[in-house]
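No lab work stands behind these numbers, since they all come straight from the coordinates. Since this is a predicted model, take the numbers as computed values, not measurements. Cβ atoms are built from the backbone, for glycine too; each structure is taken alone.
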Structure P
Amino acid sequence: MTVKTTLSFTDRHHHFLTEKVGQGVFATQSAAVAAALEQMIQDEQERDVALAALTQEIRARMETPRSAFIGQDDAFATARATIGTARGA
C-alpha cells in the first residue's frame, strides 16, 4: 500500500535528492526517501540484534565465577602475537 504524504526538506536535502534523481540513481525523489527509510529500518534492526547479542554476552560473563577469570596478559597474548607477526617482530 502506498500512502501519499507531504514532506519538507532543507535546500541542501532538496538539492541532493534532485541531483540523485537527475543522475538516475533513483527514479524519483520519493524512491530516494523510501530507500533512505529502508536503510534506517535495516540499521535499527541490525543495532537491535547487536545489542541483544552484547546483552547476552554480558549476562553470560557475569555468571562466570571469579576463579575462571584470566589475567589481561593472557587475554591479549594472542592479539599481541598476531600484531608482532604482522609487524615482522
Structure Q
Amino acid sequence: MAKKSSDENERKISQIVEFMDMLMGDNTIPRNIKKAISDAKDKLLAPGDPVFRASSAVYMLENVSEDINLPMHARTQIWNIVSTLETIKEK
C-alpha cells in the first residue's frame, strides 16, 4: 500500500513539474517569481521523501503567491499547484 501511495505522489510531482515549466515559460511572470518557481521545482526534484519535498515547495510557493507583481492568472495557477502539493502532504 505504501508503495502505491509513493508512486502516486511521484506521479503528481511529475505533473506539477511540467506545469511549473509552463509557468516559467510565461513572459508575463516577473523574473523573481520565475526564480522562486524554479527553486520550488528543484526542491521537488531533489532525492528524498516526497512528503518533505512537497512541504518545502509549498512553503516557497505560498510566499511568492502573495507578491503584488504576480499576474492574477499566474497566482491562480500557483494556488492550484499548492493545492495539489497539499494532497501529497496529507497522505
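Observations
- Entry that produces 12.5 once mean projected area of the Cα convex hull in nm² is calculated, selected from P, Q: P
- When distance in nm of label points 7 Å out along Cα→Cβ at positions 17 and 41 is calculated for each of structures P, Q, structure P gives the greatest result.
- Structure from which 14.1 was derived, mean count of other Cβ atoms within 10 Å over residues 25-32, options P, Q: P
- Entry that produces 2.0 once distance in nm of label points 7 Å out along Cα→Cβ at positions 9 and 65 is calculated, selected from P, Q: Q
- Read-out helix-only ellipticity at 222 nm (-39500 (n - 2.57) for each DSSP H run of 4 or more, over all residues; to 500), computed value -27000, structure in P, Q: Q
- Of the structures P, Q, the one that 3.8 was derived from, the read-out being distance in nm of label points 7 Å out along Cα→Cβ at positions 33 and 57: P
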